[in-house]
1. Given that mean projected area of the Cα convex hull in nm², derived from a single structure, equals 9.0, which label among P, Q identifies that structure?
2. 26, 12, 8 is what came out when semi-axes √(5λ) of the Cα gyration tensor in Å, for residues 21-68 alone was calculated for one structure; which of P, Q is it?
3. Using relative contact order in percent (Cα under 8 Å, 6 or more apart) as the calculated read-out, with 17 as its value, let me know the right label among P, Q.
4. If helix-only ellipticity at 222 nm (-39500 (n - 2.57) for each DSSP H run of 4 or more, over all residues; to 500) computes to -23000, which of P, Q did it come from?
Structure P
Amino acid sequence: MSTAKPEARNPSLARQADLYLDSHHEEFLELGGLLFKNFPPDRDKISAQVRNLEHIAVSVTRFADIEDFVKNQMGRESQNLKPWREVGQAVLDLLGTLRNVRVLRPGGTAEDDASPEDQLEFRLRLARGWARAVVSEYLYQLARGKIQEQGRKD
């Protein structure tokens with residue numbers, strides 16, 4: 001009987017994405033704070049621009065569509081879209097980081113990269129988790145502001 005340990009196998013795509021998201025959560029929260037600063041709430045509601053970003057991230061079928069949305073917003077001349085020029089590059093940089101995360105073939109060895117289809121699925125899962133973290137920080141900042149404002153009224 002052999003006492004050698006079995007070779008470790010790569011976790012599922014979902015597990016790899018979740019591990020990455022958890023280990024980089026603080027970075028996403030910082031971006032949520034930056035979005036809050038640049039896209040202040042509209043009458044105690046989340047900015048339409050932040051909600052649009054979240055919607056795009058959770059609904060697209062191509063990772064590049066999220067990047068294209070940000071670039072389009074940055075290039076528009078509308079007065080209410082000027083904040084995109086302040087935060088857009090930070091969003092694109094973070095999306096670029098997500099795009100370049102190495103994803104391994106589930107069940108394979110550490111040398112086995114995932115197929116292009118699996119890489120797309122992985123990146124979309126990263127983007128969706130990233131968007132949830134960013135928006136949750138935005139909403140947290142909104143709630144904190146309301147709590148502080150309520151405390152001043154009391």
Structure Q
Amino acid sequence: MLARATTLFLDTAKFANLTDEDGQRVFSSFDARSPSGTLEAGLVQDVDVRINASFSPSTRLRVTRRKEADGSLTLGITNVTPVKATVFIFPVTVVETKNLSLGIRLTEAANGITVTGSGEVTLEQEKDRAEEMAQLGPRLFDWLKTELAR
């Protein structure tokens with residue numbers, strides 16, 4: 001099961017298909033760059049995204065996957081550029097660089113795998129949308145569960 005999850009996490013393009021509770025895509029655009037490094041040392045890949053939400057926020061996410069010494073797989077996602085939105089014609093910083101993060105650890109278990117994770121987002125603007133922005137983590141968990149069930 002952990003091997004299947006690793007294969008899924010290595011295929012960053014599959015993240016482009018994350019959906020919300022209504023079945024709508026989370027990202028309206030998703031442009032993955034070539035990864036660098038190795039899984040053992042940390043495989044790093046930048047992805048330019050536009051979030052399918054009010055004011056079309058966009059950023060560059062850094063996705064880091066690593067096979068840890070204990071055999072577990074970790075996935076880290078953070079914004080390496082500010083999350084910017086366009087309000088009317090004005091660009092507005094919604095989230096400063098590195099203020100959006102998600103961490104997931106997959107560990108082998110007797111009956112499959114154990115998935116643990118955490119996420120954090122600090123909004124500069126539109127603070128009433130914090131819950132909406134924080135949904136990236138649960139969406140990723142739901143996507144993983146669906147993909148592993150196939």
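1. Source structure for this number: Q.
2. Q
3. Q
4. Derived from the structure labelled P.
Laboratory data are not the source of any read-out in this text; all were calculated from the coordinates shown. Remember, predicted model here, so these are calculated numbers, not experimental data.
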